[in-house]
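I've put the structures underneath this note.
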Structure P
Amino acid sequence: MGIKELKKDDILHSAGDRVQEVEIVLKGGVRIHNADGGMVLKTGSMIGVSEEPGDTYSFDYTADSDATVYSYDFSNMEDVVKVIKLNLKIAPVLASSSVRSAVDCFSWYEKIRTECENLFNGVKRDLEDYKSLMFELSRDPEEYPEIENLMEPREAEGLEEWRLEYLNSLLENDAVIRKGYYGLNISICTGVILQNNEFMKKIFAEIIRICRYKEYLNEVTASFKMDYKYARAQMESEGESEGGEREIKDAMSIILGYSEAPSSTVQMFEKLVEEYAAAPDKTETTDEMRKLRKELSRIFYDVYYAIFMKTLTDKNPPLEVKMFLLFGFMDEKLAGKENTAILANFARQWKSDPSGRVVTIRDWLKLIYEMKVNPSKNEFDSDYIEYLREQVTGGYITREDEAAYKNDKVRRLKFEIENFFTMGNRLTFGRVTTFVPIFTDDAVLRPLRTALITPEKVKTALNAIRDIDFSLFYRDSVTAFEELEINQFVESKEVLPYVILMPNMGSRTSMWQEIDGKRRDTPARMMLSILFTEDLGEAMTKLCGEFRWEMCRRVQGVHWNDVTDPSLTSEYCDYMQFYRKNHDISPENREKIKLALQKSRNNYRTVFVADYMVYIRNEATGSARLNKIARGIVFRYCPFRAEKREAMKANPLYADLIEKYGIKQKGKIHLIQVMMQKIKKMEASVPETITRQLEYLKT
């Protein structure tokens with residue numbers, strides 16, 4: 001027990017040493033680390049409390065700068081409470097520091113996990129690319145069963161998202177909370193510190209586990225990486241050059257000059273980009289890097305808005321500007337020379353979707369500005385009209401302003417940029433804590449030539465799903481033919497979604513909203529990265545599953561989980577709630593459902609979407625994976641197309657379901673046929689709407 005003075009890089013504790021002390025950092029910082037990174041415990045932090053007294057240290061503790069620590073004996077957790085009470089005056093500082101340490105600890109874990117996921121996904125993609133390369137080289141590829149059978153890193157347990165959001169909120173409001181909350185009572189400080197220490201223990205355990213996985217991954221893939229690198233080198237030496245096309249140089253000056261943004265904005269942006277480019281570790285989660293990324297992002301969208309507005313009248317902007325609008329490209333040094341050349345080629349050859357359903361973010365913003373579509377909902381689930389109403393209620397604008405703003409093109413556009421674009425770009429990128437909207441070489445996790453998502457690829461993936469789940473995008477609407485004495489006729493119309501391609505290289509998708517406003521016959525809005533690192537088919541299937549669920553909730557309203565009003569969501573909720581008592585489900589399947597609910601944190605939508613993906617990928621091809629109850633619910637509301645139903649009649653798992661569905665459809669068809677006969681007797685023409693509905697029911 002006593003003061004310890006440390007010089008920079010002095011070792012305080014080494015991994016494997018016995019845990020016998022708990023220390024408070026009085027000055028400087030102590031770095032806790034292993035071979036895969038670390039974090040700094042700053043002034044006010046407590047060292048050792050997240051280790052087990054009597055056990056050995058899991059990590060090394062080294063002075064990050066000249067530091068002073070005060071040590072106390074540590075034999076059980078009660079000693080921690082005593083230490084806090086002995087330091088009554090600085091207890092609020094200790095509590096505040098424990099929050100920061102917990103956030104930094106989670107960032108450390110997230111960084112390692114992202115590296116592992118990238119390694120895993122990268123080696124899987126490289127294996128497929130390797131096979132293609134060897135085919136092009138007319139050589140037989142080596143077999144790598146250890147990579148074929150490689151399992152992805154499992155999800156962490158006990159690291160809930162709400163806790164991180166809560167801790168970040170505490171951190172952002174630290175000055176107020178430290179004075180007005182921590183300072184109220186020593187017991188509050190003690191509780192906060194002990195809670196955060198327990199959370200850090202869980203993170204430490206996950207860090208150790210994921211580091212072991214990473215070590216194993218590198219070990220089993222080492223041989224393959226050498227062979228793949230050699231194959232790539234051979235292919236590149238035989239490949240064609242990019243001759244004839246001009247080299248992209250000084251792109252940032254061209255883009256910012258084109259934007260005609262204020263000189264202060266341009267100078268600030270250039271300064272921030274230079275700082276970011278010079279950062280040795282762009283994924284750091286220090287306060288300085290967080291602030292830099294935040295400022296860089298803010299000005300990026302200001303520049304994007306300025307350039308977008310100019311391109312409304314300029315039909316042929318420079319190639320660099322096209323690259324910026326499509327991919328967030330800003331600087332050839334940040335992007336890398338090879339990536340820059342590839343992106344330039346993509347921009348030259350880009351073709352828009354003739355149907356206008358799969359659009360880049362630039363084309364989407366144009367639809368908003370031209371008032372062809374309404375702005376999307378914001379993070380509070382309010383659309384533009386609701387947002388204006390809330391602004392009036394809050395006293396921020398007047399009724400007169402509200403009326404004027406409703407059709408203000410610029411305000412509508414800015415609402416879309418500040419909400420849908422800003423949040424969607426970050427969301428689809430996938431790694432929210434390290435996101436910047438500028439394209440960088442660090443973001444390239446997959447060869448660009450295979451990552452580019454074109455409208456044709458999206459439509460192909462969607463059509464593959466629609467070929468199975470034919471009624472996916474159909475909505476019921478009611479019409480009347482009074483001249484034919486038909487007061488109410490229900491027609492099913494197909495309303496294909498908008499798929500918006502965000503200007504980044506990312507791994508996530510989002511089913512942003514299922515309809516526009518209150519009208520149910522309006523297109524859904526989905527988003528994904530224009531440079532996508534995951535499997536597009538799986539991603540689109542997941543989006544469609546999410547759409548199925550959300551659209552049902554929208555149609556059912558407050559009855560979405562009321563099983564007395566049968567629907568996809570209500571039956572699935574009933575199935576999830578009472579699966580333990582359902583004798584049609586085997587004990588083995590009950591255990592699977594239990595695990596699925598645990599993995600999804602009891603989110604029924606997540607479980608349904610996973611089952612929907614299995615239904616489309618496996619069940620539709622005759623590979624039974626779902627249990628009887630889940631299969632029955634999904635088939636009832638997402639039936640196969642007629643050809644597939646006919647082909648699967650012989651399958652005993654589907655025979656009864658298909659027969660019941662057929663009886664139900666025949667009843668509907670009969671009613672329309674009777675209606676058509678009545679119209680013909682009136683010597684009138686059968687409306688095309690009725691004819692279309694008859695064909696749909698036969699699908």
Structure Q
Amino acid sequence: MKMKRFIFLIILSLVVLGFGREAATPQPGGPTPRRVIIFVWDGLRADDITPENMPNYFALARSGVVFSDHHAVYPTFTMMNSASIATGTYPGSHGFYGNVVYAPNAKGKNAKGVAIDFSAPAFIEDFGVVEGVRDSYQGKLTLVPTMLQVAQAKGLITAAVGKFGAAFIQDYHRGGIILDEDAAIPLSFAKELQNAGYALPRNTVNAYSAGALVLAGNNGDPTAPIPIQRLNDRETANPLDRTGALSRHGFTYLTDAFVNYILPTKKPDLTIFWSKEPDATNHAYGPGTYNSIDATKMNDEILGRVVDKIRQLGWEQTTDIIITQDHNHSTVSGDVAHFPFRGVADGRVGSHDPYGYSVSGFVRTAALLTLDGLKAYDGAGCRNIPTLSGILFDGTHLHPAKNDADGTFCGKAQMFTSPRYVVPKPVPAGAIVVAANAGSDYLFVPDGDVNTVKAAVLSLQSRLQFGAIFVSDKYGDIPGTLRMGLVNTDSPARGRGPDIIVSFSFDENVAVAGRPGISYASSVNRRGDHGSFSRTDTHISLMAHGPDFKSGMYDTLPTANVDIAPTVARILGLNMPNAQGRVLEEALKDGPRVTEYAVLGKIYRSSEKSGLKMRLPTDLDGRSVDPNLTTYSVELTTKVLTRGSPSYTYFDQARAIRE
């Protein structure tokens with residue numbers, strides 16, 4: 001709220017600034033053509049948008065539109081939101097589920113040219129994995145077209161630049177210019193870059209048939225990240241490190257190519273520039289750390305370079321800029337009542353420190369389901385994850401690491417805190433395949449047995465690490481859950497979507513490194529993550545600036561990432577009839593006033609599941625329970641926006657209520 005008021009005061013008090021004042025030259029017989037550039041700053045904390053961190057952003061915001069109630073699409077994953085930004089639809093319509101997807105019929109090689117085992121859930125931020133899943137879906141990774149595909153059909157030039165996977169999915173049929181961390185596409189464009197003296201992302205050769213492209217001898221790896229600096233355990237990142245943003249090297253290269261070659265040479269009409277930061281650095285070091293702030297500043301530096309280039313090219317009066325995120329970011333942590341924060345000194349975890357760092361929070365859902373007698377698998381081998389152990393108040397570890405010195409238990413010699421849960425072939429009846437996705441997990445029941453679904457739900461409801469539970473509509477009403485269709489996540493196509501989606505528990509009031517919001521997660525050795533249904537993860541920022549937007553506006557209406565595509569379609573004259581989001585008309589010039597809209601808060605509450613034994617996060621044997629809690633239900637908080645017809649629903653938060 002402080003950040004919102006601060007932006008509002010700036011808009012009211014400072015001189016309105018614009019790109020320039022010269023009149024655009026109209027085209028004979030029609031309106032002036034537009035260019036649109038969409039920046040997605042992956043995982044940016046909205047409370048890190050300050051004048052100190054982002055002066056270029058604020059320079060645009062003063063003469064643009066700041067949207068104060070913007071939402072990510074749940075589940076708050078990168079690839080999920082990438083598909084929703086691309087199509088203007090929710091996963092229940094576009095039919096794509098990420099970041100980790102279970103597509104056992106897919107085949108293919110990843111960007112490095114290595115065959116992918118799709119019998120296990122696969123991480124899809126990779127053009128090879130995307131294309132393998134796409135082909136298994138008969139070419140329709142999304143069941144509705146992306147705005148880049150629609151723009152290309154109209155003859156417009158498009159560009160997708162930035163983070164691997166997220167940028168590529170915007171144009172997964174390779175219809176325009178693509179330059180991400182893995183590849184330059186198409187082949188003609190890759191060769192143009194080479195001829196212009198640019199190195200190519202190292203995996204570009206694997207985007208084409210063997211021998212079609214040869215890297216220069218001095219090509220190197222222009223998108224390689226900075227190595228993560230870890231504590232003495234060699235697993236956990238050091239939150240006190242000050243080496244800076246992990247992706248600074250790679251995104252300097254990508255920005256150079258975009259600003260100095262793609263913009264002036266290719267002149268794209270529609271661009272999506274997807275920054276990997278501060279997501280990558282937040283994952284490693286956690287929100288609020290020095291390196292996280294450096295990653296945030298890096299994005300603003302990129303924005304400044306692009307704006308300068310637009311001015312140089314004389315495109316000020318014909319270019320709209322939209323800036324958003326795919327999700328916010330939480331600190332991975334168990335509840336502090338059982339796992340208190342600790343200081344970090346000399347590369348080691350120290351004593352209790354309320355201003356210290358998390359030493360817990362990892363949850364392996366397959367392991368907990370297995371403890372409850374279910375056949376659960378996540379496709380992964382033994383894990384050595386210090387935060388699974390969790391340091392308790394007395395200094396002991398909940399799950400001490402074990403040494404499989406001869407590899408008889410793990411298949412190779414290693415330390416481990418959790419055993420193997422490899423998906424068997426064939427998958428047995430009654431199996432549950434868990435796609436571990438960080439702040440929320442997907443549970444697939446391949447044989448569709450409703451009793452297995454109910455047993456999995458009962459297990460999740462009884463463990464305090466898990467929050468809101470949503471079940472596919474095909475199973476009807478299951479006590480203590482909400483239907484996935486209520487949040488637009490129920491799959492429209494057989495074999496695509498999960499049977500259960502569960503958000504991990506969170507606490508939005510506990511702060512680490514000055515940033516409120518902690519959550520359990522299924523992420524491996526990360527200090528920061530996202531994906532939950534907390535307000536911390538769902539509430540992000542949106543800003544728009546350019547000739548089609550009002551100047552100096554603070555828009556208080558709810559908005560979401562599904563609204564971006566229909567708004568861009570309006571500006572560029574594209575036809576996207578399947579879009580579920582709305583055109584942000586109140587922000588467009590000559591659009592309606594905010595006061596013409598009505599916003600109504602609405603809360604949904606599931607039925608209750610009573611008589612449960614609520615196992616504490618410290619439970620190992622089924623006897624560590626909270627005797628005061630026996631009932632589980634789900635509460636979903638929404639806003640409904642209307643101006644005539646139709647209405648639009650925005651999802652704020654869903655949480656488990658245990659009483």
Structure R
Amino acid sequence: MQLMKKNFKVLLLAVFVAAASCSFTTKSFEDPEKDKLLIDLITYVLDKWHYDAAALDDAFSIAVYDTFIEGVDPIKRYFLQSDIESFEIYKTEIDDQIKLKEVIFFNFVYERLMLRMEESKGMYKDALEMPFNYVTDETINVDYDVSLYAKTKEELQARWRKQLKFSTISNFYDLIEEKGSIAKRKATAIKDGEEYIPTGNEDLTETQLEEKSRVSTQTSLEEYYDFTDDLERKDYFAIFLTTIVEQFDPHTNYMAPPDRDRFDQRMSGKLEGVGARLQKKKDYINVMEVISGGPAWRGEHIEVGDVLLKVRQEDELESVSIVGMRIDDAVKLIKGPKGSKVILTVKGVDGSIREETIKRDVVELEETYAKSTIIDKAGNTYGLINLPAFYFNMQNYKERNAATDIEKEINSLKKEGVEGLVLDLRNNGGGSLRTAVDIAGLFIKEGPVVQVASSGGAKEVLEDKDQAIAWDGPFVILVNELSASASEILAAAMQDYKRAIIIGSTQTYGKGTVQNVVDLNQWLRKNDQGDMGALKLTTQKFYRVNGGSTQLEGVKSDVVMPDRYSYFDIGERDYDNPLPYDKITPASYEVWEGYMDYEATIEKSKQRIALNNQLKLIEENAKYIKKRRDQKDITLNLTKYRAEINKNKEDIKKFDAMDNYDNKLSYRSLPDELALMLKDTTLSEKRKRWHKSLTKDVYVEEAVNVLEALELANIKNGYPTSIKN
């Protein structure tokens with residue numbers, strides 16, 4: 001979880017939960033209208049404390065206009081072109097309205113949206129009354145950014161028909177395939193003399209299956225409208241406020257009271273549900289992170305990059321489509337009490353569609369902590385430490401944090417005589433900056449680790465002042481596109497010192513900013529409007545010790561290895577308006593002198609990678625995934641639709657070999673953990689699964705090759721080897 005305190009000694013990577021302590025102000029916030037009061041509060045806080053406050057001008061107004069209209073009607077199924085033309089008179093006036101605390105534009109759009117949404121209820125019902133013609137050779141383009149708004153209601157009705165047919169053809173195909181598999185299961189059961197339990201679909205004709213698929217589509221839409229009917233004006237106004245503040249940068253957000261409550265719950269570290277972090281992109285709910293230890297992780301149900309299409313509760317027959325649904329509403333469907341089950345329809349990163357049944361549970365926080373393993377290769381031993389997050393105890397930093405845990409793992413690995421160390425920061429989205437600084441100190445004698453700049457040019461250098469070194473031997477850090485924030489700070493420092501060789505993606509995520517959460521209620525002496533919520537805003541930027549920012553650029557690996565995320569738009573640079581990359585004056589530091597043949601080792605690693613067939617297959621798979629994701633024209637002809645799916649199934653078969661890879665390395669737990677595993681069968685199963693996944697990991701294989709080369713170079717040149725005890 002990403003928190004921050006203003007005392008730089010305890011800086012954290014993202015956001016501080018408690019109300020920020022802002023300087024005294026004599027400004028009065030007494031507007032009796034809540035909308036205007038919120039605008040006044042938010043613009044005041046942004047102007048005073050945002051790292052790089054945006055100018056409220058016509059360009060800002062246009063950006064708010066475009067983002068808000070797209071946000072409330074992302075697939076252009078509500079507004080007509082005439083609506084857009086009537087909205088556009090305000091396109092350059094929103095900034096002026098904000099300064100005057102006016103909400104004329106919002107009110108106009110909101111009222112028109114309510115009208116159009118009500119009219120659309122008749123459109124979808126009319127379109128679903130009769131069977132669709134699946135013989136007609138027509139397509140739908142799902143790149144809604146390039147589509148135009150309908151000019152007439154008839155044209156809008158035609159658009160609804162296509163979109164509904166798109167949803168229904170998927171249901172129809174699934175039912176046909178299901179009926180085929182039912183017939184096979186029934187025949188097998190009869191052949192084996194086993195009892196066959198009917199599902200209710202085996203005797204349905206294709207006409208009946210088509211009707212059932214339309215009913216399913218209609219049910220999903222009715223569920224969607226049930227949600228939207230429950231929304232109030234204040235919910236849409238919160239979206240409008242978020243649209244305004246996000247123009248300052250992507251990580252500045254308005255948090256309405258319910259959102260802040262959920263945020264506080266996340267910060268407590270107690271998560272209940274399926275254990276995944278979701279994000280809405282356009283009309284789809286995407287899996288951004290699978291939380292280690294959670295139900296989805298334990299059952300290997302979903303992975304980063306998957307898209308969630310439908311949700312069904314265990315006691316329900318029909319799934320609810322969450323395509324186009326607000327993410328909060330989708331999450332409400334997915335979450336539920338511990339022990340209950342939810343069935344998700346998932347579109348995999350390869351385009352395949354499947355159902356996953358997940359038993360909800362509380363996320364096991366233990367799996368978010370550092371863990372290590374010993375790697376055996378040809379009589380040599382190496383250590384690997386996996387760090388999922390830069391965690392700490394909010395009440396007492398010294399009680400438990402990532403830095404002290406890493407140090408314990410290093411000491412345990414040294415007792416086993418490891419000759420090199422791998423720190424795995426892949427998929428690590430960050431956390432406490434203090435722990436990142438403390439971890440860096442385990443590998444260098446002393447010196448600066450990161451520079452922190454605030455608005456106005458103030459800069460502080462965070463240093464390691466402890467001369468003790470926990471590990472001075474060969475050191476490799478693994479990263480990927482999802483390694484962010486504190487991960488980037490640590491990797492950047494080790495790269496600048498030439499203390500570790502960074503192996504992984506072309507670059508890491510590229511988030512080099514700090515956010516602070518400000519309680520908007522603190523300025524109100526008398527408040528009859530209720531809870532005003534909070535504002536999360538960017539207040540600082542991080543810089544490497546060499547002066548470069550990690551913003552946008554991230555950390556560029558010394559040794560680049562392709563992975564399945566190579567062509568995903570998941571980095572900071574893929575946002576619409578991120579803060580820019582820049583540089584400041586470098587800090588004073590001395591490069592590590594503990595390696596021989598440092599550059600030569602990197603070059604030899606690059607040569608090995610160029611010849612590695614597994615990596616070539618991974619690269620080909622990444623390009624294939626990008627090609628599938630870039631496909632915007634979808635056929636609505638059932639024969640062609642089926643042929644396309646069958647072709648995709650055949651295409652992805654060649655990538656099955658990736659899962660059969662064996663890096664020929666052996667993995668074993670440390671003695672202390674082995675003793676625990678004898679008493680804890682769950683821990684034993686987790687480690688077995690982890691070790692099994694490591695045997696297929698080509699990135700770990702190359703990390704060990706690099707460690708081996710560094711150690712051999714040191715021995716050959718008579719250089720001191722690592723601290724073992």
- Task: For relative contact order in percent (Cα under 8 Å, 6 or more apart), the calculated result is 15, so let me know which of P, Q, R that is.
- Result: R
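Computing helix-only ellipticity at 222 nm (-39500 (n - 2.57) for each DSSP H run of 4 or more, over all residues; to 500) gives -6000 for which of P, Q, R? Write out the running numbers ahead of the final one.
Numbers: P: -17500; Q: -6000; R: -13000.
Only structure Q yields this read-out.
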- Query: Looking at structures P, Q, R, which one was Kirkwood radius over Cα pairs in Å calculated from, given that it came out as 28.1?
  - Reply: R
- Query: Can you say which of P, Q, R returns 2.3 when distance in nm of label points 7 Å out along Cα→Cβ at positions 373 and 405 is computed?
  - Reply: P
- Query: Can you tell which of P, Q, R yields 1.14 when Rg/Rh (Cα atoms, Kirkwood Rh), for residues 61-276 alone is derived from it?
  - Reply: P
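Any read-out appearing in this document is the output of simple, stated calculations on the displayed coordinates, not a laboratory observation. Computed from a predicted structure; not experimentally measured. Cβ atoms are built from the backbone, for glycine too; each structure is taken alone.
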